[in-house]
Structure 1
Amino acid sequence: MQMHGALAVDVAVTWLGAAGCALYLRFLSRQEGAGGAVRASLFLVGVLCALLALRGFFWLYQYAWLGHLVFAAATLLPLAATLYVEQLARHHHPVWLKLLALGTTAVFFPLNLFAALHSSPLALLAFLTLFMLILLANGVLLLPAREPQHSRNELRLIRAVILAVLLAIPLAATDFREEIDGIPVRLGAIGVLFFVHVLSKVYDSNTALRELLLRLLMTLVYAGALAGVFAVVTVGSMDTAASAVWRGYPVALAWMLLTTIYVRLQAISATSSSNRFLAWLAEARLESATAFVDSFAHLPHTDQLLVLGTDDLRGYDVPALLRLGVQHGGPVTLDQAREWSRMEQDARLDAAEQLIDLLERNDMTHAMPIAATPPLLVLVNLPQGMDAAASGLRMRVMQRLARHLAEPGVHA
């Protein structure tokens, strides 16, 4: 089947929106000890994911049974949104709002199965009116949120969600392009992507609302640049490139939001390098400096290490090596030691030359002086790459803890 013009944009954008929801669903499903807030988020985002995924096929093929499935998911939204906002506000909604949300879903879900909403303008208008009323009521109930009833992080999330909904509502209206004249493309999925984008940004984060708006503005600019580049490349004529930019801009924006969601969720997932480090730290042995250093071998970036003790460091000025590490404030690299050795008047010259000898002789790149009595020094082979700065920061934390454990009278 061939797609042309606005329909191709509609389908691409709505499926990119479904992909964003799927990524967030995957992230939420992996959260341990999920409570009511996570379950409500799973329900809401799951409904949105199903709605967007099915809607693309419905727009393509126009099968009646697909229309039934699309609006079956849509009729769950009043209930899903109300449950989510109730968990977000952390207090019970008024009974009338709960009954309105439940009643809207309970009436229109079976009605859609027997008399399709997509083919009944009057029933569809009634459903949309009730849904907008329910969304408005939920938003009004979030507005009074203040400290101390809510933490600052909760207030950030609440304000960000209000902003996302305010932006999503007019975008959702464009999904009725065939019913409303003058709408070029359907952009409802952009609103959903921005909602998921907001959730991924403020989840366990200190992102302020102004920063969120600034990032959104930058995303709009980058999407325009991306659409422009692809328009020029694919069209090949500057005369027709402008129309191609406008046609491709919604897809570029959806792609930018999807990419941001993916990168952010990867960064905060339990499998990210920073969280793997925290998981290792939670299980590391802390009864002594030696035991803690032995745990270094269980980390990917320090699995190639060499622990030097009294016999290995015989003939070396261990107190000078330790002072060198303390003055530097973290692990010393081979390049840094070489730089210090070239400074003939530098007080670190002798210790730097000894450190170079240790690192080169053992084919290592980093040194972590831990203690002078008894002597304890760790050498690590850390290849230089994109993660070198983060790995160096983690090693600095490890070195500081090991030094603390090595101090006399310290017991974990």
Structure 2
Amino acid sequence: MENWLHRMGWLLGVWVLWCLALGADWPRFRGPAATGVSEDKGLPVTWSDTQNVLWKTPLPGFGASSPVLLGDRIILTCYSGYGLDQDQPGDPQNLKLHVIAINQADGRIVWDKSVEARTPEQRYQGFVTIHGYASATPTSDGQAVFVFFGRSGVFAYSVTGDLLWKATVGDHTHPWGSAASPILWRNLLIVNASEESGSLVALDKANGREIWRVEGIRQSWSTPLVVALPNGGEELVVSLRDRVLGLEPATGQKLWECAGVQDYVVPSVIGHDGVVFVTAGRKGHTLAIRAGGRGDVTKTHILWQLDKSPKVGTPVYYQGHLYWISHQGVAVCVQAETGKVVFEQRLEIRGRGDKAYASLIVADGRLYGVTRQDGTFVLAAEPEFSQLAHNRLSDASIFNATPMVCRSRLLLRSDRFLYCIGKQ
């Protein structure tokens, strides 16, 4: 018996070391804990078409969603058949929505599952042309993959590509399209269907049955966050126009509310040590709010406010500071405890219109920031501006997606390709 226990302990140790060597999965938008911070080491600082690109996979369609990682499979969404050319968008009846699985070792597409979009979908014109019809990042519990395609609904697939269930969370469309990513909490899949039904909806992840619904969610493309409180509790926080709500995750019951950004909201809620940070707005506004209150906490729980923020990308919290690159191409560092601006530095970014929509991520003590049309900036993740590299690829399509880290590699997604960046 003693020898058996010794052997089992040895095997467990080997298994733990093996898992650490492989690195953690990246099963949702901005990583396992929705922090945008990876513990991986050894990522390259520089790359080009001929340097440190391990593989490059042509995608079956466009999209702004981020890749996620489950074991040896990368899951990604995209769309095809319509809306690939603004001058000649085609017939909206031909719009197809794809969920694809890619082998992370070599970039080979393992499976590609597509469904016809539920029509009428928002026509490909105006602001929807900026990001298209596949902008929500999938999420997974390791057993199933969950994707959100706006009016077309929520879909659950097995990791081998079998459709498990589908559900509708709203019938409406918006000229700006759909974008919020679904999140998992225990047995619930939580979807911000603000533009589809003005609701936040919780579905049973096993079968898609609706468990609860909170209405009155206005002008929010923001992915919500389940925040851990110092007392061990949890709250679901969602940001919408004019308000921030704290909800009981199991039931959707409102626990608290607070004045929010007086404009539409795109960046996700982020949190650290029981404090949530809400950012958004065309003019820019950031609030630090202590979670855990009850009722209207506007006068009691707002710790600080700042008239700066990203319009689309989500900030990253790292070692006491918030970092972001604004849509105008300005790199910003803010002291998280006080809201004091530590630095603002305009980056030299080519291209017309908004410069960056992707969210920053941190890996190996560095910030990786993807621009829409002019490559990726690598900055030191410290409260003193230092640009380490500006890496460009020859791909002329749009890069809207937040990158993902896996196995000491960086996954970059454009409208046309998925790139695996790693040291050769």
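All of the numbers you see were taken from the coordinates with simple rules; none came from a lab. Computed from a predicted structure; not experimentally measured. Cβ atoms are built from the backbone, for glycine too; each structure is taken alone.
Given structures 1, 2, which gives the highest value for distance in nm of label points 7 Å out along Cα→Cβ at positions 120 and 360? Let's see the in-between values first.
Values: 1: 8.5; 2: 4.3.
Result for distance in nm of label points 7 Å out along Cα→Cβ at positions 120 and 360 over 1, 2: largest is 1.
State the single structure among 1, 2 that was used to calculate FRET efficiency 1/(1 + (r/R0)^6) of positions 320 and 400 (r between Cβ atoms, R0 = 25 Å, to 0.05), giving 0.80.
Working: 1: 0.80; 2: 0.30.
That value comes from structure 1.
When you work out distance in nm of label points 7 Å out along Cα→Cβ at positions 144 and 352 for each of the structures 1, 2, which one comes out largest?
Values: 1: 6.7; 2: 4.4.
Largest calculated value belongs to 1.
Can you say which of 1, 2 returns 3.4 when distance in nm of label points 7 Å out along Cα→Cβ at positions 64 and 296 is computed? Please report the intermediate quantities before stating the final value.
Values: 1: 7.2; 2: 3.4.
Corresponding structure: 2.
For structures 1, 2, calculate volume of the Cα convex hull per residue in Å³, for residues 104-175 alone and state which one comes out highest.
On the way: 1: 100; 2: 114.
Evaluating volume of the Cα convex hull per residue in Å³, for residues 104-175 alone on every structure, the highest lands on 2.
From 1, 2, which structure was P(r) over Cα pairs in 20 Å bins from 0, in percent = 22, 38, 26, 13, 1 calculated on? Spell out each step's value before the answer.
On the way: 1: 22, 38, 26, 13, 1; 2: 27, 60, 12, 0.
Attributed to the structure labelled 1.
Quick check for you: by FRET efficiency 1/(1 + (r/R0)^6) of positions 232 and 272 (r between Cβ atoms, R0 = 35 Å, to 0.05), which of 1, 2 is greatest?
Details: 1: 0.45; 2: 1.00.
Largest value of FRET efficiency 1/(1 + (r/R0)^6) of positions 232 and 272 (r between Cβ atoms, R0 = 35 Å, to 0.05): 2.
Computing helix-only ellipticity at 222 nm (-39500 (n - 2.57) for each DSSP H run of 4 or more, over all residues; to 500) gives -23000 for which of 1, 2? Each step should come with its number before you reach the end.
Working: 1: -23000; 2: -2000.
That value comes from structure 1.
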